[in-house]
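K.L.:
Each in structure tokens, the structures are laid out below.
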Structure P
Amino acid sequence: MKLNIPENIQAIVPYPPGKPMDELEREYGVKNPIKLASNENPWGPSPKAIEALLAACSNLNRYPDGSSYYLVEAIAKNQKVRPAEVVVGNGSNELIEFLVKAFVMPGDEVITSHPSFLMYQKFVQVRGGENIVIDLKGLHHDLEGILAAITPKTRLVFLDNPNNPTGTYLAPEVLTSFLERVPEQVIVVLDEAYVDFMDDELRPDFHALLERDEAKCPVVFLRTFSKAYGLSGLRVGFGLMNQEIAQCLHKVRQPFNLNSLGQVAAQAAIEDDDFFAATISRTRQGRQFLVDEVEKLGCSCVPSQTNFIFIDIKGEADPLYEAMLHKGVIIRSMRAYGFPTYIRITVGTVEENDRFLNTFSECLKELKYV
């Protein structure tokens, strides 16, 4: 077989998934492993979401609602926007793909930061666009560097706020100042996958930014049900944007892009305020507990506004990752992101956090990092 594979496709490196727990059990022979590598919600979804899922299973012979009408209405009510300003997708990943499909042609430029979510750049490569990558500065987005990189060929700027993997954020006044200087033809995409975990006073006023003057650059907000709502396995995301951009995304959106189970579960989840509030509270408490205990062990934690923590372990991250795997604790080494002495861990349940700390302490001593 002789395939003619385009150069832009040949150059793509597949997204590296985390190691699943059943694979860890087979490969390392460990029992009852815990996974703190993928920033998932350890408490799972709302019981109301599970109830809605079970009720919907009898209708799986029918196609899903192609417009996701009831979910869109629920999101619009929750976020206090118009339904026409909401677009839903198979995870927020698909919203990223929609934006690139709708607004990027071969040769166009898209600006992203490094490190950040890898899929921004991969979708641009598939489209034949040019990735302009600006390194973080002091573990924060280098907004001045991004502004300097904008050219007449720039179509999109992706900013994950808070950033993954560092957990750092853009102060609202800093973000507003940046947006005032972005040319009006450039769309700024704020990927807010972790915004639910932020302190309220640190979150940008997305309503004000959505309603910006037409002579200013438009802003698109991406959200997900995978983190705070605990629906990672169903892949549901949504975007908030002005109606003109939303209409463009609907033109490139496939019919039935969001399955019926995802629609009903997400609608039930977003309407369960009590469960959502409990998740946020437990995450913030667990995050502070982990930071305090990790720093007692001689490591440094970057202040986080997410459900994960970026930790400088003062030693090589890969050996620690392997050592903890053998003890049944899955974390993420940040060497591949350009931070060879850093790891990233997800905030877990009380029991998971305790197990992480005990294993972490043991491995640090075994490796003579502390």
Structure Q
Amino acid sequence: MEWLTIGAFARASRLSPKALRLYDELELLRPARVDPDSGYRYYTPGQLEQARQVAWLRRLGMPLARIRTVCALPPAAAADEIRAYWAQVEAETAVRRDLAAFLADELAATPRKDTRMLELRYSAHSDPGRVRPANQDTAYAGGRLLAVADGYGPAGAPASSAAVAALRFLDSDDVPAGNVLNLLEDAVHGASEAVRGVDAGAEENGTTLTALLWTGSRLALVHIGDSRAYLLRGGALFRITHDHTVVQSLVDAGRLTVEEAVTHPQRALLLKALTTGTPDLKLHDAEPGDRYLLCSDGLCAVVPDAAIRDLLTAAPAPEAAVHSLVDSANAAGGPDNVSCVVADVVATAA
């Protein structure tokens, strides 16, 4: 059998000897033979393909633990895992892109084209639905803060309530536009701690959280889980959140179609919740006439987006909109708690 020294193998695979020793320790790329006396590592030419795959995955920025998973899979499954990883990278990059654009605008002091004063008109409504014995959702709407939380587990109701209560101070404080994301991030950290304090932080309890914080010209969004935020603008409906669910990750990876995801048995299985992951943070420039919707999955799981758009368009005011949306979910069977917050951006006299 032909043997390659660690130096020769490093040159052929374009991995450094230091990296090869690390991969050996992590059981990611083990040498074919180790000299019992000197401890010197030897490899075979047949290991070059695996080494090159590791090098390529590292160039993608994939963590070593995930590379180990990929290398252990058969080719088709490994390809799916790589696609899922890259979809995650693109989603996270989009969040950072939005933040970079905001910071660049702030530094450049880009003037708003519309100098009218803007404010929110809002309403919130939560309903247990037609099947669940109790309501574990919490919905809140105020002049600056809009929030929906969907609790789960035996203490789901106090978990969602604690999360929203921890953000309530934002509704009474003046919010400086320049550091609103930092402020919101700190507040969400406090909300996470509040949820951990519910029922001694039992792992089976938790909550999603989707909230918007108004600065007078922009809305800062924080989102984790499968509650959603939508924007109705110019008659078109845009979803401005990304579900943190197993099924959504399969759709992102091309392993499921959107149509298949609707009836998938694991469509409610979360990848992230408030205490078990990092939330998405974004900023949105508001325009007069915008209508925002925050909702738990009790609405969007049974009412299609096209119907949500029609109901939002037809309702003359936020209060009518939230009630028509909840009524629509219950008319579709109401299998889950359903909560909606609707807010209109309106221009006022300067």
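Quick note: the coordinates plus some simple rules give every number you see, no bench work behind them. Predicted model, so just to flag it, every value in this text is computed and none were measured. Cβ atoms are built from the backbone, for glycine too; each structure is taken alone.
K.L.:
Any idea which of P, Q comes out highest on FRET efficiency 1/(1 + (r/R0)^6) of positions 242 and 306 (r between Cβ atoms, R0 = 30 Å, to 0.05)?
P.N.:
Q
K.L.:
Here distance in nm of label points 7 Å out along Cα→Cβ at positions 138 and 194 has been calculated and equals 1.9, so which of P, Q was it run on?
P.N.:
The read-out was computed on structure P.
K.L.:
Let me ask something else. Which one of P, Q has distance in nm of label points 7 Å out along Cα→Cβ at positions 314 and 338, as calculated from the coordinates, equal to 1.3?
P.N.:
The value was obtained from structure Q.
K.L.:
Where is relative contact order in percent (Cα under 8 Å, 6 or more apart) largest, in which of P, Q?
P.N.:
Ranking P, Q on relative contact order in percent (Cα under 8 Å, 6 or more apart), first place is P.
K.L.:
Work out which structure the value 1.7 belongs to, where distance in nm of label points 7 Å out along Cα→Cβ at positions 10 and 34 was derived from one of P, Q. Can you show the working numbers first?
P.N.:
Details: P: 4.7; Q: 1.7.
Corresponding structure: Q.
K.L.:
For the read-out log10 I(q)/I(0) by the Debye sum over Cα atoms at q = 0.09, 0.13 Å⁻¹, a value of -0.60, -1.00 was computed from one structure; give its label from P, Q. Provide the component values of the computation, followed by the final result.
P.N.:
On the way: P: -0.54, -1.13; Q: -0.60, -1.00.
Structure Q accounts for this read-out.
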